[in-house]
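Read the figures in this text as sums done on the coordinates, not as results from a lab. Just so it is clear, the structure is predicted and the values come from calculations on it, not from any experiment. Cβ atoms are built from the backbone, for glycine too; each structure is taken alone.
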Structure I
Amino acid sequence: MKALLRTAAGALQTPRLSRRQCWRLVVCVAALAGEALAQPADADAPFRISGNHRYLVDRHEVPFLLQGDAAWSLVANLSNEDAEIYLKNRHAKGFNAILVNLIEHKFAKNAPRNIFGDAPFSGATDFSAPNEKYFKHADWVIQKAAENGLVVLLAPVYLGYPGLDEGFYDEVMANGPEKCLAYGRFLGQRYRSFDNIIWVMGGDRDPGPARENVDMVAYGIRESDRRHLMTAHCHSDAAPAEQYPGSWLEVSTSYAYEIVHLRLTWDYERKPAMPLFLIESIYEGEHNSSELQIRRQAYWSVLCGEFGHVMGNYPIWSFNPGWQAALESPGSTALMHWGRLFRSRPWFELVPDKDHKIVTAGLGEFWGLDYLTAAATPDGGTAMAYLPSNRTITVDLSQLAKGHAKAWWYNPRTGGAVEAGSFATNGAVQFTPPSDGDWVIVLDDASKRLPAPGS
């Protein structure tokens, strides 16, 4: 990879080509490397992609259910003491990932400086001149996250929502591909030994004309860092595979604010298959959110085939006043129950019931928010369905493992489970939740004698 980039960059000395044409050549040569930019090759990579390309497994072959929290301004906006408070709280609630800006353009108190007054770059925003003192603090934050069992979904250069001054889009364009490559090289060399990073390129925006410069950051990282996977955070309802085709992209994301389950379904059906997680949807405390919406988008994510979900909360993500109280929000508690439920069953084997062969009635409106999503393991050993509201549903138990199915109702508001009976798997049965509110029905092969969901 390094040799390819060096050869292409040598074209800068060729008088027949303009500088811009030369850097386009660098991007093209890097893209042609193909496998060299694919999944990290190091044997000790923290994560690798599953055989069916639907989820990640850690180095111990354990499937990774991503229970994430948006902590965009963590590096820049918190003292060491406050950062430890946040990280310990998220760990205690079962979160295992946080979404973080390595450098902050707007939302930290002294942006782009951190709380200690250190800027990420010397002088102006020159990507080729990183400030050691700033990145030393960033190192500390990432290491403390690791101590608390948290993977850092790390955005090295957040582009920012179009039309606003939230991100580094203008600076990326001003620095150009050569300095973006230098910045990527710096990051790859600095963070290759960290065990808890997944790189997140872009941020709230499709790259557009900045594509080649974003690519150069990624390719610079890849020169030294073959251990960490790469994903992207694009504009809402955009597909990373369309924005960064034939590139470093190994893990994809969904990002939706409207009818979220539709976007999840469309992304899951995209070919070729790629691991997917819901990187952003409605944030608690913003966007006219409700407790119900925070829960349903989380349950939709896994039951629509994705390997996890990043929750957002204001004021947590920016660490504005009130963030410590928000750590105990209903959304945080709901995600704790969410994680416990899915980890109590083989969630990574679930296949979406998109043709409604298992749950045949009581589905709700596909083009609305009160839609039931369901999934089952291929052997029929476990099936789940999330009901955003109380109603009677019909389940064709003949689609499950032969014998008997044990049914449970799981309450996503409290984390409690109640038995709903045992049934021969030879026909349709109607089920009605025990009370109002949203519920999850869990159906298990009774012969497996699984414990209560969430336990």
Structure II
Amino acid sequence: MANADLSWIDYDSQHVWHPYTNIKNPTPAFPVKNASGCTIELQTGEVLVDGMASWWSAIHGYNHPRLNEAIKIQLESMAHVMFGGLTHRPATELVQKLIELTPGCLDHVFLSDSGSVAVEVALKMAMQYSSSVYKSSVKQKILTIRGGYHGDTFGAMSVCDPITGMHSLFTSVLPRQIFVDRPKTKFDGIWDESDFEQFETVLSKRRREICAVILEPIVQGAGGMYFYHPTYLKRVREACDRNDVLLIADEIATGFGRTGKLFACEHADIAPDILCVGKSLTGGYMSLAATLCNERVASGISSGDPGLFMHGPTFMGNPLACACAKASIDLLIASDWQKNVLRIENHLSSGLEIMNQLKSVKSTRVLGAIGVVELHQPVDMHLIGAEFVKQGIWVRPFGTLVYVMPPFCINNAELQSLVNGIGLVVSELD
């Protein structure tokens, strides 16, 4: 391996456009040799404890034998067939598993190829339902809360925060949706009923325009890693029912145990009308997402004109991805995941809390297997990645947020490496 051709690394730096970067002055992209368990080995020899779970998806770690085997077995029969006019067992078994596990009676499942597309599907479901049931082109707006993030495609961008979000460049060409302030009461705070007044007022006044509310339950992810009070979510559900508006829960980041509940909606004991899942659906192995809806939504769409739901991704229901997803869910449910997530939560809580003493730190917060250090000033993305690599950890901050969402299988020594490494790098910012 000493003579392995690594010329691809130079080619990559010149020609491959990585996410959220300038092609002329890109942020560093560290070359990976392999990944196993909770570690990533770079071509340069460093072995890093992974604090990101590949953007929050690899909940079982890397190169898991059960997931590897599921893909190998499925590959022997077929890698892919179109889902229009054809079906197969992996998709059906996955759908059955999702219906069994998700909150409420979400009995109809539309499979797609990414979380962003799952949100597009949810928005289209809500709009087509409204058109079919109310026979009106007016009730087509989406209400959401500021600070949210729902993806990078156009419909999804329209419900991301238009001011502080990363898509403000496109505001003039995006559909104009309706925004209210996000709740001030934090997850572990004392609920203040006045925190819901603005949402209640806007929804009731504009219910004839609004077909659905979309939000990230309990945890706003890439919009700010903000944890809000479960009662707010409960009030949203109640208000949607009173005003005949659908509720869409975007659980792409929070689903499958990340917040300490299997789905974040369970913190408030509510069920949405439409639910989006993705990311850790396949354990981080392959791109796959799903949009689930209840009978009300499905029947409403199907009884209108044209009666067909107008969406159909080429790789919808990919058999390899579906087989992997079912194996990942089975692996999660069979494990003591709740105990593991609580262990991670306790370790991160004690480890990060002490960083509140640093001048550069505004606050820290932890929920489930999510740990956040919020800084007063944005980080320098060109420099900070290398500093974390020097500490033997993989952490990719954004803005003022240094955060971790590690695989659930991470051990305490690896967790401590993450905490120590973050502490050393952040302390250098003082």
Output 34, 27, 21 (semi-axes √(5λ) of the Cα gyration tensor in Å, calculated) maps, among I, II, to structure II
Given structures I, II, which gives the highest value for Cα Rg over 2.2 N^0.38 Å, for residues 201-352 alone? II
Ranking I, II by mean count of other Cβ atoms within 10 Å over residues 113-120, the structure that comes out highest: II
Computing distance in nm of label points 7 Å out along Cα→Cβ at positions 65 and 145 gives 4.4 for which of I, II? II
Who wins on relative contact order in percent (Cα under 8 Å, 6 or more apart) among I, II, i.e. which is largest? II
With helix-only ellipticity at 222 nm (-39500 (n - 2.57) for each DSSP H run of 4 or more, over all residues; to 500) derived from the coordinates and found to be -11000, which of I, II does the value describe? II
Among the shown structures I, II, from which was the value 2.3 of distance in nm of label points 7 Å out along Cα→Cβ at positions 89 and 121 calculated? II
Computing FRET efficiency 1/(1 + (r/R0)^6) of positions 161 and 393 (r between Cβ atoms, R0 = 35 Å, to 0.05) gives 0.75 for which of I, II? II
